Structure 1
Amino acid sequence: MKADKHEAPAEPEKMKRKDYEAELEKLHVELVKLQMWLVAKKMKVCVVFEGRDTAGKGGTIKAITERVSPRVFRVVALPAPTDREKSQMYFQRYMRHLPAAGEFVIFDRSWYNRAGVERVMGFTSEAQVRKFLRTTPLVEAAIVQSGIILLKYWLEVSDDEQTRRLKERATDGRKLWKLSPMDLKSYGRWYDYSRARDDMFTATDSPQAPWYVARTDDKRRGRLNIIRHMLDKIPYEDLPREKFSLPKRQKRGDYVEPDYPFKFIKEQY
């Protein structure tokens with residue numbers, strides 16, 4: 001029997017862990033090559049991750065950073081602004097975290113808080129939001145013109161999948177810290193967030209700093225797709241490396257193991 005021509009295409013099966021880990025290992029090798037090139041060529045990269053609660057920002061960032069140096073790949077996840085920061089120019093507290101030469105900075109939520117959570121939850125005025133949307137393309141143009149590669153990703157999760165993930169957080173002791181009163185308040189405002197997202201895209205999806213959207217109902221596929229896209233957008237090469245060989249260890253000589261009461265931890269596993 002032929003499928004109805006109007007029927008939505010079936011979603012692919014969720015990616016198996018074994019397949020995911022095999023592909024991620026390949027991408028980790030490329031990320032290390034990128035790190036070495038970035039440091040050698042003194043490049044500056046800034047990646048912004050935005051999306052609804054549970055969209056998978058944290059897991060994606062962990063997948064990117066788990067095999068590279070934290071001195072090169074730096075994650076910025078700012079808390080709520082202090083009273084002093086509230087009195088500053090809005091972009092000021094974010095700009096000081098932008099990368100210097102040889103750095104790759106990842107924003108786990110960014111200046112786009114103003115267009116998203118601050119707007120939807122009533123933490124800022126509509127006048128401030130409109131000013132932000134007008135100003136942001138100019139600020140981002142200046143960032144790019146300074147030599148920073150700026151990539152912006154929106155992680156798109158469906159309403160059903162968000163519901164499932166929030167319920168899972170409430171019952172998984174490893175994820176309780178991810179469930180906040182703000183998450184529950186924002187959950188009921190799905191379409192307010194949709195409108196805010198649409199306005200944000202319309203105003204800030206510019207030629208110099210476009211938005212890239214990743215579907216993340218399948219977290220594993222989403223992470224791989226984002227990392228692959230990111231690597232494709234950043235020019236790098238595999239630097240030649242000297243042949244590796246371990247030097248000979250020195251001889252013991254007159255060294256004697258000390259008779260010291262080391263406090264070894266209890267081996268419970």
Structure 2
Amino acid sequence: MEIRQPVHSEHARTLDTEGLRRHFLVEKLFEPEQVTLTYSQIDRIIVGGIMPVCQPVSFAPELGRHTGTDFFLQRRELGLINIGGAARVKVDEESFVIGPREALYIGQGARMLEFRSVDQATPAKLYFNSAPAHRAYPHRKITLAEASPETLGSAETSNRRTIHKFIVPDVLPTCQLLMGMTQLEPGSLWNTMPCHTHDRRMEVYCYFDMSESAVVFHMMGEPTETRHLVVRNEQAVISPSWSLHSGVGTQAYTFIWGMVGENQVFKDMDHIPMTALR
């Protein structure tokens with residue numbers, strides 16, 4: 001497990017490209033037959049990927065030592081969204097088949113987690129976020145049809161997109177974790193523009209559905225001290241609560257967003273006037 005320490009907004013202003021990438025970009029999410037984990041001390045979120053191919057993948061018992069607990073989810077909850085082929089997931093005595101673009105919420109206290117690909121020719125790629133939890137809520141699969149959709153933007157502003165809210169209070173209860181997936185329509189390139197911050201929550205973006213030659217320029221930083229990261233397919237960006245989070249791609253793409261923090265009010269945002277950006 002890689003550990004990332006918090007970065008103060010004044011420190012972030014001084015970082016060069018390599019420094020920004022080292023602190024905020026997760027470059028490798030999926031490794032065959034492995035679980036990857038990045039622990040950000042910003043609100044204690046853990047970000048990672050699970051990619052079983054020919055054999056099952058499990059969370060090792062010793063992961064609890066990173067959280068000071070007997071096992072990984074003893075005091076945590078976890079949400080995942082599948083961006084690969086279909087997966088079979090076993091959570092203690094319950095089993096789930098999670099298809100492409102479906103989600104699974106795993107509540108606090110789950111001890112045994114096992115992940116398999118239904119077809120090794122099209123392996124599952126399970127992107128997950130995990131956050132501290134104070135009580136156990138039921139495990140639940142969420143299909144794309146069950147996710148709460150919202151379409152925003154327009155072709156004229158190149159930001160026509162549909163937000164699929166998988167793990168939000170309108171769909172199921174969680175302690176603090178929110179997750180969803182935003183899909184841009186062909187010809188649209190901008191996400192979350194006009195942009196915002198939310199001091200009550202941090203956020204992580206995972207970009208995918210991109211060709212090898214495509215990139216997203218992810219905007220971050222304070223509104224008057226903006227910076228950017230060049231992000232490629234299946235990479236994630238850690239966004240502190242003081243930072244705006246937006247992006248523009250060289251072609252349409254999809255991204256998963258996950259939030260943890262003080263509240264679960266999806267529209268609790270501090271909007272930034274376009275005239276204030278620098």
Structure 3
Amino acid sequence: MAKLRRLRASIARVNTTSDQPAVRMSGLRLERGGRVVLRDIELAVPRGSVTAVLGPSGSGKSTLLAALTGELVPAAGQVEVFGEQVPRAQKPLLAMRKRVGVLLQGNGLLTDLTAAENVALPLRTHTDLPDAVIRRLVDMKLHAVGLRAAADLFPRELSGGMARRVALARALALDPPLMIYDEPLTGLDPIASGVVMSLVRRLNETLGLTSIVVTHHVHETMPVADHAIVIANGRIVFSGTPAELDATRDPLVRQFLEGQPDGPIPFDTTARAPEAA
């Protein structure tokens with residue numbers, strides 16, 4: 001129980017300064033292999049919001065996530081989560097990551113564990129709760145995503161949408177105040193996509209979360225988003241509300257939104273500026 005108490009105390013401290021952004025990036029430059037992927041990134045994610053990070057494939061969205069979770073150390077600038085700079089030392093970095101739930105693009109479910117066992121894994125790893133309490137918490141998390149009846153099914157027995165929701169329940173297991181969704185709609189049909197995005201909005205409101213949705217699925221994401229940014233050519237080219245995004249005439253943004261093959265965002269990567277991504 002001691003680990004859970006410490007975790008809850010940490011979350012309580014995080015939630016006491018609600019005037020601070022949940023995530024702040026300032027003067028950020030990110031590089032991979034000596035190549036600048038993103039530059040001059042200024043971003044503040046309000047607490048309690050659903051913020052969509054949009055952009056074409058290869059624009060640097062995953063690189064931005066890597067900096068947010070501490071996987072990639074910035075070449076310049078800083079990243080703050082709940083007012084604290086993302087640490088570089090392993091122990092404090094692991095402590096910070098417990099406050100961040102991540103829904104992976106590929107789900108990441110362990111195939112030899114049932115849905116319930118997958119959801120229980122973070123609780124068994126990071127807390128000393130008794131089995132009866134863990135089972136109750138797992139039941140609650142599966143119920144929250146509408147899959148309590150699927151507790152004993154293995155990943156191979158789940159549809160794509162069901163597997164994504166089990167992965168979401170697992171990401172929520174430790175009650176993180178910040179949720180990151182990495183391309184949550186990849187491989188899902190329109191109905192499953194609608195279910196997942198509806199869950200993102202509902203869980204954000206009922207659990208008091210802050211959510212960052214990294215995606216290129218504009219039309220499915222905008223109805224649930226409070227704020228949107230668009231990344232292209234190595235920088236943020238738009239930041240505003242969904243309504244402002246729909247109304248913008250910026251040629252970079254219009255090309256992305258309308259799926260135009262020709263425009264300021266090159267299709268051939270060899271045509272990009274040397275520091276673009």
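Remarks
- Each of structures 1, 2, 3 was scored by relative contact order in percent (Cα under 8 Å, 6 or more apart); the highest score is held by 1.
- Given -1000 for helix-only ellipticity at 222 nm (-39500 (n - 2.57) for each DSSP H run of 4 or more, over all residues; to 500), calculated: source structure among 1, 2, 3: 2
- Structure with the greatest value (metric distance in nm of label points 7 Å out along Cα→Cβ at positions 97 and 193, set 1, 2, 3): 2
- Cα Rg over 2.2 N^0.38 Å - structure with the largest value, from 1, 2, 3: 1
We did not get these values from a lab; they are worked out from the coordinates using the rules stated. This structure is a prediction, so every number in the text was calculated from the model and none was measured. Cβ atoms are built from the backbone, for glycine too; each structure is taken alone.
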